[in-house]
Structures are given as C-alpha cells and as structure tokens.
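These are the structures, in structure tokens.
What follows draws every value from the coordinates through simple rules; no lab data is involved. What you are looking at is a predicted structure, and each value in this text was computed from that prediction instead of being measured. Cβ atoms are built from the backbone, for glycine too; each structure is taken alone.
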Structure I
Amino acid sequence: MSNQNIPTEEITSDDKLWALVGYIIPIVPIIVLLMEDKKNRKFLRYHSVQSLAINVVLWVINAILTPIVFIGCVTGIITIGIMIYYGIKAYQGEYFTIPFITDFIKKQNWI
C-alpha cells in the first residue's frame, strides 16, 4: 500500500492532544481553525474539519431522534462513544477516514 495521501509533517504531542479534545468537545475544532499557529498544521486541520463535520452530523441526528424516548437516549450514548473512539485514534497520531464525512469534506477542499 502506498501512503501518498498522508502528509509528512511531524505530529507533535500538542497536535495529538488538540485533535483528541476536538472530537470530544465540539467547540474546540472551531477554536483550532481560528488560531493562526494551529490552523496551518496539516494534522490539526485534517482532524479539526473532520471532527467538526462529524459532530454536526451526529448532533443533528440526535436532535431529530431526541423526542423518541428510548432511541433518543441510546443515540446520545452512541454518539459520545463514537467521539471518544475517534478522539483516541487521533491521539495515536492516525489519519483515518470516517465513511461519507471524510469524502464529503475532501470534495469540498476543506482538507
């Protein structure tokens, strides 16, 4: 397998921590994208845009399903679990693909 799409920039522990927190706390990706020193780092930009997009999608789904008593509770718990999982993967320094989301943001040239 070739790794042509993976940037060769050094990933610092600070980058990994920002990416982790960005998946868990939805406002952090916006803050990262507004910070001059952070928004130009490829790893942080990739994960900030991706986490912002997945957060928006999952929370819209949760808002729609919340009136349905049991399903609303379950989707909220699943959302938190998914975001923790993606945060841990980002903290390990991985570039990963989220189905549909990553393809969409690449087509929009956001990453």
Structure II
Amino acid sequence: MTEERTEVFALSKLFHERARLGIMTVLTSRRGEVEFNEMLTLLGLTKGNLAVHVRKLEQAGCLEVRKSFAGRIPRTAYVATDLGCEVFAAYLTDLERIIALARGGP
C-alpha cells in the first residue's frame, strides 16, 4: 500500500462527515459554549440531523451537552471537551498532510 493511500485510510471516520466536521470546527474555533439554535443556523442542519451528529460526538467523548434553563425556557448548549479538541486537532493535522501529498509536497 502506498504512503498516500495509507494516509487517506488513516483519517478518522468520526470527523470525516460534513456535519460533524462543521460542529467540531465551530466548537473548537469558539472555545466556549455554542447554543443549539446558533449551531442550527451556522450549519444549516435540521434539528434531528444536528441531534444525531451531536450524539455521535458526545458518545466519543468529543463534546459535552449542557442543559439549563433561562427562566422557564430550556437551553441546550454544546462545548468541545479537552479530548475532543485534541483528537480533532490530530485529525486536521492528518488532513493537512494528505492535502500536501495531493499537491505534490512532502
């Protein structure tokens, strides 16, 4: 197996999905909580689609769901965990390496 092929197949399947890539990008770039409705707006996802992808990331330990109330109104927010930030950064490094290979770099 060539180095390029090995690199591509080593990519994390957890993040190599558009919605989860978007969720983690928003969370790691914000470095704080992002509310449910804001995440919906930013990524253009449906409520059900967002919930499914958040659950996958939560099960992997990459994000934390925080539920609270603002008065009597329920509030849901998400925050990337330390583990999530670490493994997502590693994923991005792997992706950058693949891009460099595809462009003929080292």
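Computing helix-only ellipticity at 222 nm (-39500 (n - 2.57) for each DSSP H run of 4 or more, over all residues; to 500) gives -18500 for which of I, II?
Working: I: -22000; II: -18500.
That value comes from structure II.
Taking distance in nm of label points 7 Å out along Cα→Cβ at positions 28 and 60 as the quantity of interest, name the structure among I, II where it is greatest.
I
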